[in-house]
1. Taking 13, 37, 33, 14, 3, 0 as the value of P(r) over Cα pairs in 10 Å bins from 0, in percent, for residues 289-392 alone derived from one of the structures shown (1, 2), identify that structure.
2. Check the numbers for distance in nm of label points 7 Å out along Cα→Cβ at positions 161 and 401 across 1, 2 and tell me which is largest.
3. Between 1, 2, which one scores greatest on Rg/Rh (Cα atoms, Kirkwood Rh)?
4. Taking distance in nm of label points 7 Å out along Cα→Cβ at positions 265 and 409 as the criterion, which structure among 1, 2 has the greatest value?
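No lab work stands behind these numbers, since they all come straight from the coordinates. The model shown is predicted, which means the values in this text are computed figures rather than measured ones. Cβ atoms are built from the backbone, for glycine too; each structure is taken alone.
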Structure 1
Amino acid sequence: MSQHLNIILAYTIMGLLIVLVGILQSWAVALSILNLCLISAVMTMGVNIQWGYAGLFNVGIMGFTALGGLAAVLVSVPPVREAWQVGGLSMITSLVIIVAIVFVIRFILKRFPKSNKRTFLIAAIIVVGLIIARLVSGPAIESIEAVSPATQGFLGGLGLPIIFSWFVGALFAAGVAYVIGKITLGLRSDYLAIATLGISEIIIAILKHEDWLARGVKNVIGLKRPVPYEVNLQQTDWFINFVEKFNSGSLNLINDPLDKQAALKQFVIEGSSVFVKLCYACLFTIVVIILLILCQKALYAPWGRMMRAIRDNEEAANAMGKNVVKQHLNIFILGSAVVGIAGAMLITYDGLFTPGSFRPLRYTFLIWVMVIVGGSGNNFGAILGGFVVWFVWIEAAPVALYLINLFTAGIGDTNTLKVHLIESIPYFRYLIMGIGLLLIMRYRPKGILPEKIKHA
């Protein structure tokens, strides 16, 4: 079977599974799964760019995702004017000091030869500069966090439409990736993994403890939406009329006017949830399609062939005159930027920013499993992996509950074994994911849709 047929078949099966969830559970649940699958697909494309194209082992996906989420806060939340009045100028001054440190270090690196004196000078500038920056920002931070701490306590953002944060999230992630890459990409791949993991944890720690930035563990809720609110839809005449026409068959079967009105109200409530999720699905699908087109063009362009050549044999690529470190840096920045977009999309969909929810299991390990299962080096495979793994991750619990009830049908609900099995349902997803990963590695070691090299 050709690769195109495999792709069509795989995505058809995946689509049917999501439709089946809509029929058996609810369309709201099915669309929620679809939206999170689409966001996961963006993450997997970012990781696939780094690993599938160039063999870069990035285990700091969680940090880059969180940076995208931070962008959503800083872009969409209105500025807290009182906080800016009591500490805004000091925070800007502190930022200027940090930027000045960077430029001074770059000047020293370019003008002075490598030596111990240069190293000590740079270290002294960093230490002294950061101390000064903290002395300037310390009182300002206390003042900012004291401004209505229950509801504010931070500087806020720009008050712009949250969809702009998708671009800003890419810039945030790309900037951090540049710093990490400049330090580690000239070393062995394991150094890159350690560095990305460490930086990722540092980013999360900063987001948790620096309340002035994004409220820390107090979280930011009520972020602006790019789509309508369910409550507003439920009070809009055109939407009520649309739902009434769509469900006219069911409503006509009800004779009692009060019962019919109650049924219509319920249809409107359910329909508003489905409509909002459909709007998100359209937005996310557009992003996925655009990124997929760009990734496909890059993959089969001369640049993409060069990256795969570097991935397969760095020494040979170096001998051919290719700057391996530079190309690794470029692709590391690009992949991280895509992950940053996914992070901003996730917070846009959730409508809240909770730094404590960013954990390595969900935003690093699971993403890597998606890429492995789908097929690294293949953009369609990476996207499919995002769909398959997230679908299994979500549906493992209800499937486990169904199977437990099926096999213990003759046992009372208070039976110790049955109670224990039901209480253990959250762990079934780990069991299913482990078994699934083992089967994939045994029978499809290159993934469901493995990489296919097109020869010119």
Structure 2
Amino acid sequence: MKTREFRPFSKKDQIGYIAGDMAGSFVNLTMDAFFLVFCTYVLKVDPKFMSGLFLFARLFDAINDPIIGSLPDRFSIGKSGDKFKPFIKIAMWPLAISILLGFFDVTRLGFSTTATHIWVAFTYILYGMSYTGTSMPFGAMATVVTLDPTERSKLSAARAIGGMAIGYGFLSIIPMFIWDANKNPNPNGYMTVAIIAALGCIIFYYILCSLTQERYAHLAHKASDGKSDYSFKDVIGQAFKNRAMIGIMFASIGSLIYITGNSQFGGFIFKEFYQAPKMQSVAMYVQLPVTIAMFFIVPKMQAKFGKRNLLLAMLTWNFALSLFIFLKPLENVMAYIILNALANLGQVTFIMVVWAFVADAIDYHEYKFNSRNDGTLYSIYTFARKIGSTLASFGATAALAAIGFIATAETQSPETISAIRYLGTSIPLIASIIEIIGMKFIWNLTREDSEEITKALREAE
């Protein structure tokens, strides 16, 4: 039984969820897009070391993520009755600190090469652990805010708005800070960015906790049979029998390869191939109106065709344009920016609907196995996202080393510059194929299936 009275699901919940994704994105998107660039250009860290660090950090996540993600399923902390908010309120502080440490130019303190490498490793692992501590409960929280599929789609769209607000708002101006007039890195600019991101992280997480209500936290604290026992081993085993979860995990690996790869290699493409690093900001501004338009189009198209059919159509469009960009070198930077923005419509759609798919997969798990463990399942899903991000980061850094990129060099060789373009434009192509496979051939729930599952869970409540 509910222990508190709640208002009906409303715009407040959506606004809170927008704020929650903005909070995490201030740090997460900034680190994903610019930490590698900062370490190579400012700290002069070898790309080979960064490649190894990214790989180690994600292997560590393989152990760390499910443990942290399962904490809300294992323990109830605080007196509020909320399942996920108390964990967010704890983890947001080290997350904010991590970006301040990550973008601090330790070479000014006379750090040796070894000490610099240790510092980079420490700050990146701190970032990874603290981001897990906030993102896991935040993502799983959607399952206890509402049980209604339509309202969950609204939360998914709200989350997309939050991430994109940072992606196109905050990230778009970062190149203006981190490069000087002579196209050289500006360490002070990186610290300014870090301070803004840290403050945004704290402020917007507080907004989330104030506005979004956990109406069904009482259901998530126990299994469907009313017992309070929890078996981590059982949940893991069941998850790998949940085809819907496997499908959205596979597709999300592709999505994160796309997003992270584009972010990281984008900086190198604009800097080295086009010799115009600040045009990365222009690319963000061009993408913005296209993205805004999708927030009006996607809900209507989703209602008419279903979110799975819509997503597959947009991912196919994404693949086709990405193939053209890869095969046809675009010498004009604006032509590249415009075509890339149009191709990204597939990713915009994915970001807008993905969290509704995740909630469906979690509901399907309860329906199939008579067990509800939102936090653990979400951590398993999120690990797939981190695999995608890792593959992109590890691949990017390993590729940079393989093609002869030298962090200390003022200019790169023509062969290296050409290779940067080919590698950067191949990432969206490969990633969109992975996404299509996940949603076309692995995901197994129709619109009718989801409606039937929701009805059954409501009747069992």
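1. Derived from 1, not from the others.
2. On the way: 1: 3.8; 2: 4.4.
The maximum falls on structure 2.
3. On the way: 1: 1.03; 2: 0.96.
Biggest value here belongs to 1.
4. Details: 1: 3.8; 2: 1.9.
When distance in nm of label points 7 Å out along Cα→Cβ at positions 265 and 409 is computed for each of 1, 2, structure 1 gives the biggest number.
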